[in-house]
Structure 1
Amino acid sequence: MENTAYTICRELVALCVAHGVRRVVLSPGSRNAPLLVAFSRERSIEHHVVVDERVAGFIALGMATRTGEPTAVVCTSGTALLNYAPAVAEAFYRHVPLIVISADRPDEWIDQDDSQTIRQHGVLAPIVKQSYHLPMRDDDTSLWYARRVVNEALLRAVTPCCGPVHINVPLGGNLCAVADVPPCHPIPVVDVVPQMQLSVADAQRLAAEISTTDKVLILATMQMPSPQLQESLSILARLPQVVVLTESIANLHDDHFIPTIDRVLTAIDNSEKSQFAPQLLITLGGAPVSRMVKEFLRTYKPRCHWRIGQESHVIDTMQSLTHRIAVDAASLLAQLAPMCSPAESSYASLWSEREVVATALHNRVVDSAPWCDLSAMALLLPAIPQGTVLHLSNGTSIRYAQLFDTSQVEASYCNRGVSGIDGSTSTALGASMVDDKLHLLITGDMSFGYDVAALATRLASPRFKIVVLNNGGGGIFRFIKGLSDLPELEECFEVSYRQPIEGYAQLHGYKYFNADSVDALQMVLSQFFAESEYPAILSVTTPAQVNATLLRQYMRRARQ
């Protein structure tokens, strides 16, 4: 069958198939023509074409995040590769298996004023697990070397901890040449990874510490849904000395967990906080969203702090680390939970009782609040249909979501690896393309405007819906200490104009809805979620100054 004449490109694609790459996002170009031909003619890999490489990178990130499978992105030479950097950085810090494949000029033309030529090899080195550079020749030795390198790259992306890799492919000659060639059947290298588990003695020692400590706090942050982890944490959360705090994007739900960390912490006076401080802190998952829990745990440091995870570097977010346990959290806690026994403690009751108080205070504030982001989210979040996949942009959206229990959603995601506002729409769109679930993105107007190019891909199905908190942009800056008092707040930090959301919706084929009051939002929500012919955008217009004042009061309130 006809395919690109470049053997290395065909071999690369065949190895991607063998290593479980099922999706690729392609961006047009001339230098990457052999790669585009090879991928598009491989029926085992689903391909999508996205012109904007920054959008393409985030779409691939969303696909890989949702599926847990390695996903490839392919670009031409030059600055095209640099546009992947934000998505690659997010993948690096979130441990997402992204396979970045870039076409390049032949080595001899680098730095020779030839068009679309930059120093590509290693340009992403600080934010990938490893960078690889393939040979240009297709003699037997070069092909053996290329296969070895590609095998290593694809294995590196998924073991022992997932992350992005970069494969740079120098190409010269007739880039559009095709030939009648036999299918490639390179032999993939199979990685046999041993099951990481503690010795019985070490497991017993750790379980004994949990069993004999009066105050054990487990903080679960950003991670993929894991039934095994949830089951183990549910067992531990029933011990009287154990409290399990979960963030919205921890994707863990149980009646014994506390899913609204900030809500509860706002109901604890400073004079009481030492009573709530743990003796043993166990952290697992990605970067914490809650500033309040970080401040609390950095101020009231535990006697002992275990960090569970397979990261390649030491993470000590709470500045109190004593044990780094480099094992998968789900496997470790499945091993420990049956060994742990209850201690004579009222620690879990202390937190549980305060959660009840916090919920009452929360409801009182929400019920009396004027129209603002808080009252809008109080209506929106409970109305999300059961089984929806929820995506949250950084800033306003994720911080408000932390105040509410959204256990009805199937999973929650947010780009908290580096917490940028760029790419939120593209990431959510990519995730929506891999299954038949309803996917909802709640985003701010700044983040929406930053990534509006995602709408131009025309890849959204009617199952993809967006809520834009249209609050004049940058409302979160009014909440940050110091920034709200700067005279440059409105000029340099906030967007001073309302995004033309209806125009974007009409231009790109989205059904448009809007709400600017409690009554309007209540009336439109059912229509918005029921829309089944087109993807939909709901603009929720709220006053920026009221938003900041209400949120500041909420976070600073003391127990009454």
Structure 2
Amino acid sequence: MKEEFLDRYRHSLAHILAKAVIEIFGKENVQYSIGPQIDDGCYYDFVLPRTITEDDYKTIEDKMNEIIKRREDWTVKEVSRSEALEIFKDQKFKTELINDLPEDEKITIYYTGEDYVDLCRGPHVENSADLFGAAFKVKSASASYWRGDEKRDHMQRIYLYAFPDKAALKAHLNLLKEAQERDHKKLGPDLQLFMFNETAPGMPYWLPRGWKMYNVLLNFWREIHDLHDYQEISAPVINNKKLWLISGHWAHYVNNMFIVPGTDWDIDANDTMAAKPMNCPNAMLTFKSRLRSYKDLPIRYSETDVIHRKERSGALNGLFRVQEFRQDDDHTFVMESQIEDEIRDVMDIADQIYSTFGLTYRAELSTRPDDFMGDIESWNHAEAALKSILNKKYGEGGYEINEGDGAFYGPKIDLQMKDALGREWQVGTIQLDFQLPHNFGLTYTGPDGVPTEPVVIHRAIFGSFERFIGILIENFKGAFPFWLSPVQVGIVPIRTEHNDYARKVAGILAKNHIRYEVDYSDKNMKEKIKEYKLFKDPYIIVLGDQEAEQQTVSINLRGGNKKLQNVPLDKFIEICNRMNNEHSLELIDSLD
């Protein structure tokens, strides 16, 4: 009921927004199109005589409040197609929408007062008085295209935050402010983790600090998977289109693939290649490279090769939506009798990895899409297997079902992870596949000596390293746990005569695989400390006469003014090693 109220409330405010804009610019000067509600408010698209700027925001808000105070009735009326076309004869977008409606479509219009009418299914409030106390704020104005087509009319989209009361709006604005401060697209370059360049849109450059963290994450992932008997492989980044025809990607995914034309630059030529958007076919060929027995199964091939997926330029979003990335892929080949145990183990791995970062998740089951490949019986079998696993882990009703959202080759379990701001991200996925093994003619020799097709489990835990790192940057606000930090210890010799001791400390840190950076320059000590603080290094150790003489370090802890004076060097190394080994989320801030 609350969600229905919010939808009606926000959709009604979209009409108020449109009416306000029309009154400000004059009806003869405004073409208005659509104004749906969205998660945190609503928007409306217009063609206007000039560009909306921030200076207009308060004028629009004031006009909206004025309209609400008029206590105007909202009237719904069913009209014929010809009546609708007459009412909106001066509005080209409404006219197009009316003409596109099915012949038997019921057409309704809503009046707000007597001078504003909109084509709409509703529902809406009955009187503007129902919106008294409405808490709204113009969020932004941006360019848009009619029906999302860049070849159609250029429009202006005005976004509105809309909440039932001022407290809810204030809480949302505070959340947005916090999210802005956590924005990985700003923090990443500021912390010198990664960068982008226009010569490779959506393809991140990993800078030295960022690449250190990337490899820490990769090594952590490898250590866990080694314990679960995964074997890592690597395969070519580009393959002949013949491979993609067999896998089905050419038919289902070619528009999202980077094509490498053959010698005659013809996409239909036999020597056409494509950068791989997924690792699946390579794992299939690896399995097929020799004879297999049921005794060999499960066979788990993990792979972190670079993959490429073509995206529309407007869809790119920092590390969250890129065109080049490394997915923490695995393709496990099993007998049907092994499916349940194997997926249970995958979910145990997910539990271990996510909990290490203090993150929680929930599961969703995505079922057969319209463009599915294979026979319905196999799909029904696969979906039933996944439902059984989820029912045992979460109980019936303990997970969501997304009808029609599966991969084209099989149903899947998607893992939705919640971050420090309560936002959810789709990261991990577990996909059950009876189709690709059949397409590639994969078999193993069963206990009865008969060739049998394996079942393939596609799975990823991070989803992609890039996206997961973007999530971690925002979740930790760039202040990573010690074990994950690109640089764990900043070393500050007070004067140049303390550099020799700093080199000794650096050497001991290096031998213990503790990541450090040291400033041997003759800059002021406070200036050196400030620089390391900007990089959010967990520990900054200061070395002077006393420390050199007593073989100690004095430590500035990240996140406050707390300091530990004259800590024995071997004790400090022990502290660092303990946090690395335990993958601790908190800094050790005492010697107890």
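Coordinate-derived values only; no laboratory data. Here the structure is a predicted model, which is why all the values come from computation and not from measurement. Cβ atoms are built from the backbone, for glycine too; each structure is taken alone.
Determine which structure produced the value 28.5 for Kirkwood radius over Cα pairs in Å, calculated from the coordinates; the candidates are 1, 2.
2
Taking 26.1 as the value of mean count of other Cβ atoms within 10 Å over residues 442-449 derived from one of the structures shown (1, 2), identify that structure.
That value comes from structure 1.
Comparing structures 1, 2 by distance in nm of label points 7 Å out along Cα→Cβ at positions 50 and 298, which one has the largest value?
Once distance in nm of label points 7 Å out along Cα→Cβ at positions 50 and 298 is tallied for 1, 2, the winner is 2.
Distance in nm of label points 7 Å out along Cα→Cβ at positions 42 and 498 computed as 6.3: which structure among 1, 2?
Attributed to the structure labelled 2.
For which of the structures 1, 2 does the calculation of relative contact order in percent (Cα under 8 Å, 6 or more apart) return 13?
On the way: 1: 13; 2: 10.
Attributed to the structure labelled 1.
Among 1, 2, considering only volume of the Cα convex hull per residue in Å³, for residues 82-353 alone, which has the greatest calculated value?
Once volume of the Cα convex hull per residue in Å³, for residues 82-353 alone is worked out for each structure, 2 has the highest.
Of the structures 1, 2, report the one carrying the highest value of distance in nm of label points 7 Å out along Cα→Cβ at positions 10 and 26. Spell out each step's value before the answer.
Values: 1: 1.6; 2: 3.5.
Comparing 1, 2, the top value of distance in nm of label points 7 Å out along Cα→Cβ at positions 10 and 26 belongs to 2.
So Rg and Dmax of the Cα atoms in Å, for residues 114-193 alone, computed for just one structure, reads 18.2, 58; which one of 1, 2 is that? Intermediate results must be reported in sequence, preceding the final value.
On the way: 1: 14.8, 44; 2: 18.2, 58.
Of the options listed, only 2 reproduces it.
Who wins on distance in nm of label points 7 Å out along Cα→Cβ at positions 98 and 218 among 1, 2, i.e. which is largest? Before the final figure, lay out the partial values.
Values: 1: 3.1; 2: 6.1.
Largest value of distance in nm of label points 7 Å out along Cα→Cβ at positions 98 and 218: 2.
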